[in-house]
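Any read-out appearing in this document is the output of simple, stated calculations on the displayed coordinates, not a laboratory observation. Please read these numbers as outputs of a predicted model, since none were measured by experiment. Cβ atoms are built from the backbone, for glycine too; each structure is taken alone.
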Structure P
Amino acid sequence: MDIFHMTDIISLLGLPFPAHGRSSYYVQCPCCDDNARQRHLNINLKKEVFRCPKCGISGGMFDLYSLYTGIPRDKVRKELVNRIGVPDRAAEKHQKYLATKPNIEECPITDVETRHATYSALLSKLSLSPDHRQNLHNRGLTDEDIERFGYKTTPILGTTAIARQLQTEGFYLAGVPGFYRTDDDTWSFINEKRGILIPVRDIYGHIQGLQIRRDDCNKRKFRWVSSTEKKDGCRAEGWTHFVGSMRPLIILTEGPMKSDVIHVLTGLTVLAVPGVNALTQLRLTLEELRKNGLEEIKTAFDMDFLTNWHVQNGYSNLLSLLNDMGFKFGTYIWDPKYKGLDDYVYALISGRRTNDDGIVL
């Protein structure tokens, strides 16, 4: 059996290696990045996969080789054997690379009840800045909505002190994404770019994880709070977000903040995935919702799915999943000058139009 690794593929393709000690990094996407300064294609050496969150292209090491070379995927294995030669040499190269990396111990993720308790206590110690509150008001949320959803401004300073206080109060930090140990074994919370912290909740209201809507950021505006590759840190997963009461019909959209706004403006029950191509957790959530009476799903993704073939590919996979699971489903369509359903509904009920930063136009 031939043994190949992602390090072999990126070496053969002439792609850059990550900085020392990192196993997940970004390079220019050959499908959607226009210049070398744009880097949306994520390569994960540990999982030996790649994915672009912008256009949705993804796969394993053979797919990556096929993407860059144009060689059909079913011909890649033979091509690699011809180029690399003895399979043992490939394994040796991979082990040599791993030997140069520092041994960073990460924690397995802890249970959702523990995460919920820790995140709830963390958020109770934070505040929401006036500009972030105004941003949320401009989307149609009231102060009562903001309080209910738990939005806060990311902590910039004092994260170690906050972690110490949480420990003193008896909250568990290991296995909660965002928390990690510093070099002196002190617990701390990740320092992120300033933005709005968004609690991502399961169908029972538990906070599974946190997302950040980053300020002054045009690319990858929304990202997960994660402490992966830090000592005793923990990675986030692509959790779904549920808002509203259990009903036979739900709206399925993209992004927890968008789903919160749609729920407030329409009163409908909304389920959100992190992206149209991020469906790993969706099946599990839908199975649980089916037990609680879910019968029908209406998708409401941003209108660019009509013109962006990368998004269309992910959307097609989503519809296949819904069909395979036996749900009734349909799609909401609106005036495409309004990107999201939240934008469209808010424009209808308020007579105003906002941009992606929540600024009234």
Structure Q
Amino acid sequence: MVTEMNSLERVEASLADEKVDRLSTFPLACGVCRRLLGDGTTLYRDWATDPHVFSSSFIESRKRYGADFVGGMMDLSVIASDLGADVRMNDQNTPFVDGHNIRTLEDYERLEIPEIGSGRAGVLIEGTRQYAEALGREAFCSTFIEGPLLALSQTAGAEQLFMDMFTDPRPIHKALRLITEYESGIVEEFSRIDGLSAIFWNYLWGNYSCLSDSEYAEFEADVYAKELNDLTRRNGLAVAVHNCADLPHLDTQIRGFKASVYSHAYYPQVHRSLTASEMIDKGYCDDCLVAGQIDPQIFMRGTVEETLGTVRDLCQNVKTSLCKRGLNSRYTISTGCEIPPGLGCRMDNIQAMVDAVRLYGNMYRWTYRSPIE
């Protein structure tokens, strides 16, 4: 019997596959948590541009729900904004790029990066500093940033970028090198934050629906991601990867990157998309804490009872598979992607998810028994 742990102890034990009191939990509740502030009318544009508002939402979320991870995902346009793309800021919706600033091959070579700490990356860095310093002794604090290829696709537009890869890859590589240097400086800033444990790299385009192994290796994995992952580790932070794509390059992003944490989604309608049990059975959790895979749409459409039942079933499947594999704790009950941040999100379902893991994630209230015993 393992005595009750606090969140940081639970996640650190899970990273090492040690025995834990219960499974850890990580609802990706980010922009939606602005609704926990004040009278609940905080605007999204303020949350995404003011580091104090940004950090306060995660501090309040931790106080309200008590999840084991704190993960400061802002949106996918942070670096693109700093590179000069036009980003639309809305009152209640996620910021998005509505004006790409790369239209020709020559434009890749004209990109310029701002000083580290300015722009929206500066908001992310300072906001992360505030919540990590407040919460880092009690929860596993992480931050999120777009990988170089994702940042460039937001700047140029994915369709434009993928066509340009085959037209002439040289200016694309020059732009990726520039972004990697910029993000290296951001890593250095993150490494100075007390209480921060990991950087989640959003390497979305490591996805077989978009790029083959060789294409992904050339344009991100073998050079730019490797450099950033190595730099992250050298600076004392865990390498975490978030990829909510339908068919991620699991062998590359988990085994090749030697990720400590891997956050993923499950698409039941997509052939070869792996369930949580399949992820464990295939050995992806042997050396990596995998996080997944509650469908975020349940927070919009489901009842509390449906959420409790969904999380209960996932906990049972995970515990069964971990036991069969001879593992203790290397799976975190999480959402496959960000919980929808709009006003239609049912906040009580976030609490239901965390409560369900407390109820059904206990590792010693239940054990797997083989049907042939």
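Miscellaneous remarks
- Ranked by distance in nm of label points 7 Å out along Cα→Cβ at positions 160 and 344, structures P, Q are led by P, which has the greatest value.
- For helix-only ellipticity at 222 nm (-39500 (n - 2.57) for each DSSP H run of 4 or more, over all residues; to 500) computed as -12500, the structure of P, Q it came from: Q
- Among P, Q, which structure scores highest (criterion: distance in nm of label points 7 Å out along Cα→Cβ at positions 152 and 264): Q
- For 35, 28, 19 (semi-axes √(5λ) of the Cα gyration tensor in Å, calculated) the corresponding structure among P, Q: P
- Identity of the structure behind 21 (criterion: relative contact order in percent (Cα under 8 Å, 6 or more apart), calculated), options P, Q: Q
- With mean count of other Cβ atoms within 10 Å over residues 8-15 derived as 21.4, matching label from P, Q: Q
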